[in-house]
Every structure is written in C-alpha cells, then in structure tokens.
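**Q** Each structure below is given as structure tokens.
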Structure I
Amino acid sequence: MAGFGVRSEERLATCEVRLQELFREVVTHFDCVVLCGHRSKADQDAAVRDGKSKTPWPKSKHNPVVSLAVDVGPFDRPAFPIDWEDRERLSLFAGFVLGVSRIRGIPIRWGGDWDGDTQVKDNDFDDLVHFELIS
C-alpha cells in the first residue's frame, strides 16, 4: 500500500484534521502527492500572480493557520510527480476522492466542479488538484 512521503506529510499536517483523515485513506488506494496545504500571504499572493488561484489573501481556504483546503494530485512516476496535461487522470482521481469523502461523511468541494453539480464543463476556472471543506 502507498503512503505519503515526508514532504506530503508535512504539507498535509497544516490542514484541518478531516482533510488529513480523508487523504490518509485515499493514499492507501490511489498513490498521490500533497502539493499544498496552508498558504502564507506571500504564497497566496504568488498563487494569484501565477494564475493558480483567483482568491486573494486572506480569503482562500488555504489561508487559515489550520488550512481548510489542500491541493493533492495523483502521483505519476513518468511525469513526476504529476502529469498536468492528463485531465482525465486528474478527474478520475478527483472522483475517487469525492467518493471516499462521501463514504466518510466529509463534505468537500473539488476545483473541477466548484458548484458541485457534477457538470465539469461549466467551470470558468479549473483547479483540478484543489479540494476544500464545505462549512
């Protein structure tokens, strides 16, 4: 069974306990890497500047000291660590995460379906590795 490396564990540890619980379960079935948990002001400003986020500091769910959001993607050995061009694999991974979250009763939103209507073509901004707690 897969598990997180040291850097992924450090990033995940900055997140709310339900996100930690969710992704520690996910990684046992689907190898993945934690890219980001908490973001400082400088990190959030950079994410907005680089087009990776549209939410300014301190309004992102990544910004609280205990982050309410996490960026996680499927680990891809040939593309190490993630093949950003493989939208299908990113969506497959998200579907798996959403399924595990439902089973565990952890309400989350995915950055590939912000309104949660299961229609993925109606987004005006895709963040396919972003998962955040609802409420």
Structure II
Amino acid sequence: MTATPVHSMVRVIDEARATDFYRRAFGLVPADRIAFDDFTLIYLRNATSPFELELTVNKGRAEPYALGDGYGHFAVVVDDLDGEHARMEADQLKPGPLRELKHGGARVARFFFIKDPDGYSIEVIERGGRFR
C-alpha cells in the first residue's frame, strides 16, 4: 500500500486573519471552504503542490489554543531564502533569524522559522542540501 499525504491541519481562532497570513507569507489561497454548524474547514493550497493546509475554525471559540511544549511544525521549500526572509520582514510578518544546519560538514538545511497568528511554527527551507 502507498499512502499519499493530502493535508495537515491547524486550529485557528480568526479565519480572516489566518487566511490573510498564509496568503501573504506563502501564496496559499482557499481551494475549498466547508461550513458546518459548529466548525468551518478551509483548505489552502497554491499552484506548486496539491498538498493542502486545512484550517479548522471552531465556532464560538475565543481563547487561543494551547499549543503544548512539543516542537511541532510544518515546512515549505523556497528557491531564494534570503529574498523570502526580506520580503516577509518588509511585510511585517516577523520571520525569525536565518539559520544553517550541518552534519559532517555538509549542509542539511538553511532555514528560518515564522509563526502564524495563532502561534504555529512554519519552517521555511532553502532548496538544496536534503531539500531539493
């Protein structure tokens, strides 16, 4: 059996704020929106991949979600890490510092993290090394 990854999900408080962030930061736009009585699912994607980010908005929830102390995140790959970092800084999206991870002298990844409005971490990785 071969499983095909299709989406990852995060819970958000404010749909408009979350969709605006993901559009500005990563070019992800709603591909589908399904409203139920108690919650709404918004599936975001862009033209570079069929993989989607599912935003779940639980109606009536006002307090932020406790994200825990685990270091979970999802990652995207970009061609121009410096350019994306500068663009996000100029757009006041508050990217973290540029970092590089090496193993045995070889680059594994060059990257930075950014947080969405709900506090979820996204790793932005430069294409190359392990991530082609």
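**Q** For distance in nm of label points 7 Å out along Cα→Cβ at positions 72 and 112, which of I, II scores largest?
**A** The structure with the largest value is II.
**Q** Please state which of the structures I, II yields -10000 when helix-only ellipticity at 222 nm (-39500 (n - 2.57) for each DSSP H run of 4 or more, over all residues; to 500) is computed from it.
**A** The structure behind it is I.
**Q** Using distance in nm of label points 7 Å out along Cα→Cβ at positions 40 and 120, single out the structure from I, II with the greatest value.
**A** I
**Q** For the read-out Cα extents along the principal axes in Å, for residues 56-103 alone, a value of 40, 31, 16 was computed from one structure; give its label from I, II.
**A** Working: I: 35, 28, 15; II: 40, 31, 16.
Answer for the origin of the read-out: II.
**Q** Please state which of the structures I, II yields 30 when percent of Cα pairs over 25 Å apart is computed from it.
**A** It was calculated from structure II.
**Q** The value 2.7 for distance in nm of label points 7 Å out along Cα→Cβ at positions 48 and 64 was derived from one model only; which of I, II is it?
**A** Checking each candidate, the match is II.
No value in this document is a laboratory result; all are computed from the given coordinates. None of these values were measured; they are calculated from a predicted model. Cβ atoms are built from the backbone, for glycine too; each structure is taken alone.
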